[in-house]
Structure 1
Amino acid sequence: MAIGFSLFRTKKPRRFQYQPKYYDARKEALQQQVQATRKAVEMNKRLDEEYGERHAENIRLGYQTLYRSRLRREKRKANLRVAAILAILISLFYLYLKN
């Protein structure tokens, strides 16, 4: 049994030993920055998904309240204009009838 075959002993697998010929520190730093940015974007997307609907609802409500308050102000101004014009017309009509 000197052929190199054994039933009880098996050969251990050879380890993969890769040693790069060139090392680029700038490239590695850039890759780390890219990975960090991707993680940050991913986190922002998750937060947007979680809080996006509530945030959109808050924005919608804010615009609605602004619109309503603007409408009230415009109605008030329009009513004051009508009252002023009516007062001027009544006074002119009174002056016309008095003469």
Structure 2
Amino acid sequence: MKNLKNLKLLVFTMEKCPNCPAAKKVVKEVAEEIGIEFEEVDVEKNMIKALKYSVASTPSIVLLRDGEHEVLFRSEVPSKRELIDAMGVIIGENRGNS
């Protein structure tokens, strides 16, 4: 994946969210594999940040790039491939079926 400069993934979680650990794992693995930062945000402890990124449900995954943000997934856990493909669409890369 090209165009990785200034990218960061945020995964919004809650302590009692049953799908949040799986979402956090996917985000961490993808971020480490492609070499970008990631951050877990507990919405109960940081509601202001959740509101800033229009997050109302968990897990939610947000892509930050150059001061802009895009919510990639809400209330679902994507596969690693689904997350990478969604990121590619946002940053202008068509991954196809590679």
Structure 3
Amino acid sequence: MNLQGIKNVYFGTYQKADGSVVSGRSFSDLVASVDKAKDDAVRAAFADAEAKMNAIPAPFDQAILHNSDLIQAAITASEELGMRLADAGRAIGAEF
């Protein structure tokens, strides 16, 4: 699963190949109903991770060699997103 897939699940939306959007109740809705600050933190972490990943120039194999700082920033942002998602999960009663 890539970042877009995780966003689709958390935000409860999916864009079909024909461009139409399917949406419904989301984990974001559930988390926000229990702890809005945790949902806000997840939203910010998604935005940061996506921005950091989009900053990596193509082709990726060359970016690894010549832009390791951008690669590391994306990794760090992804780890932070994972921590915020875990916090949100605990807020709604998940046990890890």
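To which of 1, 2, 3 does the computed value 16, 39, 30, 14, 1 (P(r) over Cα pairs in 10 Å bins from 0, in percent) belong? Matching structure: 3. Work out the source of 1.7 here, i.e. which of 1, 2, 3 gives that when distance in nm of label points 7 Å out along Cα→Cβ at positions 27 and 43 is computed. Checking each candidate, the match is 3. Once mean count of other Cβ atoms within 10 Å over residues 19-26 is computed for every structure in 1, 2, 3, the highest value turns out to be that of 2. Looking across 1, 2, 3, the calculation of helix-only ellipticity at 222 nm (-39500 (n - 2.57) for each DSSP H run of 4 or more, over all residues; to 500) that yields -10000 traces back to 2.
All of the numbers you see were taken from the coordinates with simple rules; none came from a lab. In this text the structure is predicted, and so the values were computed from the model without any measurement. Cβ atoms are built from the backbone, for glycine too; each structure is taken alone.
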